[in-house]
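Please go over the structures that come below.
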Structure P
Amino acid sequence: MVTALPRTAAPPLLDIRQLRIAFPGRAGPVEAVRGLDLELRRGQTLALVGESGCGKSTTALAVLRLLAPGAQVSGRILLQGRDILALPPAELRAIRGRDIAMVFQEPMTSLNPVHTIGEQITETLRLHAGPDERLNAAAARRRAIELLERVRLPEPQRRIDDHPHHLSGGQRQRVMIAMAIACRPRLLVADEPTTALDVTVQAQILELLDSLRREMDMGMLLITHDLGLVSQWADRVAVMHGGRKLEEADTPTLFRTPTHSYTRGLLGASLHGEATGATQVRHHGQGPLPEIRIHSEPVTKEARFTLFTPQVASPPAHALQPALQATVPLLQVQALRVEHIRRDASVLRAVDGVDFHIGAGETLGLVGESGCGKSTLSRALLRLQTPASGRIALDGTDLVPLHGRALRPWRRRMQMVFQDPYGSLNPRHRVQDILDAVLAVHGEASRARRQQRIAAMLDRVGLPRGAAERYPHEFSGGQRQRIGIARALVVRPSLVVLDEPVSALDVSVQAQILNLLVELKRDFGLSYLFISHDLSVVRYIADRVVVMHQGRIVESGDHGQIWHAPRHAYTRSLIDAIPGARKGRPG
């Protein structure tokens, strides 16, 4: 861990004073940032932590003056003593890219799809290089290749002429970092730079950013909601909620002795226990995860936070015993292969001879990185994709030969909850209509019974009574995922496939959804196939785990064995890449 300089040793690189940001709203201005004070020194990493809507990304955009035209901004943002908010456009353009640069969350939407990565890097060099650093086309290309080498992009001499869609997510993020450091900025703002990346790629990107910070003596403002990541890579941490900074401290102090109740709640609800130092539940069999409860003071309207652990009800009488689960598999998959035909007519085996089973009342965790075949496998199980060969037996019946009407009764038995609930819900339909259509398709003819079941299911997943009459855009991310769960369960399935169901959710909402899934499994006697790249989540929710790599199952075992005694090198690499699993960082 790098030791931060004493506050009196040198003036801060970035000094934010009483920053306030508001946006126009129907009922008047809506405050996104409220009186924020921050200091960041050269060579230091300051993490700005908080959940969605807390104002951290708005702050990051304000530092580069990239906010929408209607934003109302007051306060001061000083970069080495110069107030960015007061700079005229010409001076602002001069410091962007050269003195201050930004790495965005989603590189695919930040890179221009019609230009090669080389053209985009050389454009940065031409626009932002100082007057003594002007480069001709050949020199700019050589410099771009050097930058790609520096960010460790494989084969930079060849890849420089590729377009963004030819690269993986991690490679695109490396290109974004190359563009950001092209003119050797003093300050790098990294806004959720690894959120969409696999855990091993995430570790590589963070190691790269940290090494560049040390080599170039940059200051880095790291925007994130991932506490495990912060514990390993930041020198200081500032915690935000509702546009306000609630707490700030050096990283070891904040994780060891947090003073604010909200910070304590975030640490308590986090599943990255080794990283955060929290003593907490590791598996659902030990009890539910703590949840953050937010209360408003009746007079001051100030938010108050408490950490609440839900009570566990007694298991229902129909709960199955583990011995029965082991002898009577609900789902049996044998030698399953799924193939894709490439443009050159060659065959890609996305799923290559996979074998596993899921017992009644059991949760099987499926982990692996993007491209390993997890999602293809899930589509094949639900017969949304036709396997090339193999067997998918549900209650002893092979589903692979079935088609059309013969398959329909089995579809009701297997349902899916998707990663992005907003993308999987029809924005033009009310929740009532979305759930009603599912029941009608699966043979529930009585409208009265359909409405009865919808009301009961919405209540069971914790949604308010008026939810049925509202549209998907009127709900938060966590509430939309509850709708997705209700849609899957309203037809009373036996098996639910959950494809990254909490990866897009904040820490506190993630805890709520995981607790809900455990309750529903117990109450309805469900079996889950839980797909994720986050081993900490899988460790909590799963009874057994299988690890998938390049279309094959490379390891399987119970949740404890996979975590504490992994046998396969790939499994060990996934565990080692979890934020906080490796202690410390280079000094």
Structure Q
Amino acid sequence: MKRLSFLIAGAALMACNAEGDGGPVQMAPGAVLPSKTAGSAGTGSIVNGPDGVGPNQGTETGWTSSCAAPELGDPELRRLTRREIEQSLRDIFPSLGTAWTSALSADSIAGTGFDNDNDLLVVSKQTARELATTAETVADSILAAQASSFPCPAGTEAACAGQFLDAQGRRLFRRPLSADERSTFLDFFNTAYTATGSFGESLGWLARALIESPDFVYRREIGVANGSQAQLSQYEIASELAYTFSGTAPSDALLDRASRGELSSPDVLVQAAHDLLMTSGRDLVHNFFDSFVGYSRITTIAKAGVDGFAERREQMFEETRHFIDEVVFNQGGGARELFTANFTTPTQDLAAFYGFSGASMPASDYAVVPRPAGRGIGLLAQNSVLATLAQPNGSSPTKRGLFVFKKLLCNDVPAVPANIPELKPPDPTLTTRERYETQHATGYCQGCHGRWDPIGFGFEHFDESGRYRDTDQNKPVNAKSFVPQDGETLFEFDGEEDLMTQLVEQPLVHQCVSSYMTTYAFGEQLDCSGESRRADFINGKIGFIDYLASLAGEPHFTQRTLE
């Protein structure tokens, strides 16, 4: 058998890609909000507030959506991401375990930080080759495991291939195969079996044909035309549910529900989405937060001037995952709770490294403990975040301030100008803040850095490893500053705790974060695509999981515009 058959399949994949081999322009970062409104937001209905005292029912901020009507996206074929392809294959062929390997390259990262942007997910020649190589390793694993994983009595090979096609083919294509498709694939199996005489090898060729088919590689969200709109089919909705809320192919149970027409009611879809998020979708939620913040980069960062940092990087990463588990999954929290929680989840070793004592020393690794008073709150006090948003040999008001400026206030970051003067060597007697104020707050630099460095000064109590400090260069740390926004001062603050406490009172922050969530869920920026419960999220009445699940009830989830 020749590889030609699969190069033809690769050509079919590229034919589905309107972009060809060209590199699409990444979306402009941060431009995800229709409006910006300041005000106050309330504590969620499930999670204790930053003071640890009781839940409440949220606070009405008076925020209302500026959208006149829900926005529908266009019909489209959405290429699966590398993570989605790999997780689908793991779930569809669980008996193969780790016997097969993926050759797929990382997907392009959009300006939002996400790797699932519809416009960037193309099938180039390289992608087709990598997919063919990955499919080949799956086929080799099927051959090696055939006797135990796919047993077949002699003389019944064709029937066994039909059973494989009906089961695995349905999962891979996320719908039953048509009679013509089934006949074509069985003919292909028979051709392979005639040439090789090996059931396991021929079954591997059949698996390769399915994996390299556009029906596996692309999520179909086309629907059936009905006037100016298209209604997605039950199987299209099942695929959308599975990949949006669990990052993998729909299960047999979900496909069965689609076959019975049960995926129509918004309430049913929201409940199905919630169930997926709380079970198989946990890694997907973690991927959203990691893409949003970038804290997993801590595992490859060096801090030569901090003894013991390299040995604890993985622990810092896991601490943040456990922290998010506690806030988002266990307590049902939203943005207010995530950014102002007064606890963390370190190992005993990390707690000692941080200088914690007393009640802040965990009885076991990754247990929930209160943070020492005055030493930071919420996600942006996590060492994995602070160390990632820092220089190798010092803190970085620019990196830390930029995160808030872009990801919490949804401002566009201008391009770096071409006429930046060469910076003078830093004066070792100056604090980090003094150096940044000397170099960035004047001349060419001030126009940009003056928009986010003042925010970053609020984090100056934390060094390049994220550990708390009272002094820098033997001088008291000055963390007093202000938040610039639209040419005005949004508010003044003193330190990270005051900064975060006041930020979560701004509806803009919750509106911004929720817009990043809708962009992540839908793979594109649709300004008016998540409005049904956005006000509840902004007002603190629901948390991240409930808001994400609510997107399954949006009109865009089941319909597309034809205009």
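The numbers here are math on the coordinates, done by the rules we state, and not lab data. None of the values given here were measured: they were computed from a predicted structure. Cβ atoms are built from the backbone, for glycine too; each structure is taken alone.
A few notes on this one:
- Computed 0.50 for FRET efficiency 1/(1 + (r/R0)^6) of positions 439 and 543 (r between Cβ atoms, R0 = 30 Å, to 0.05) - originating structure among P, Q: P
- Structures P, Q, by mean count of other Cβ atoms within 10 Å over residues 231-238: label with the highest value: P
- Computed 2.2 for distance in nm of label points 7 Å out along Cα→Cβ at positions 367 and 527 - originating structure among P, Q: P
- helix-only ellipticity at 222 nm (-39500 (n - 2.57) for each DSSP H run of 4 or more, over all residues; to 500) from the coordinates reads -10000; which among P, Q: P
- Structures P, Q, by mean count of other Cβ atoms within 10 Å over residues 95-102: label with the highest value: P
- When relative contact order in percent (Cα under 8 Å, 6 or more apart) is computed across structures P, Q, the figure 15 traces back to P.
- Looking across P, Q, the calculation of distance in nm of label points 7 Å out along Cα→Cβ at positions 239 and 311 that yields 5.1 traces back to Q.
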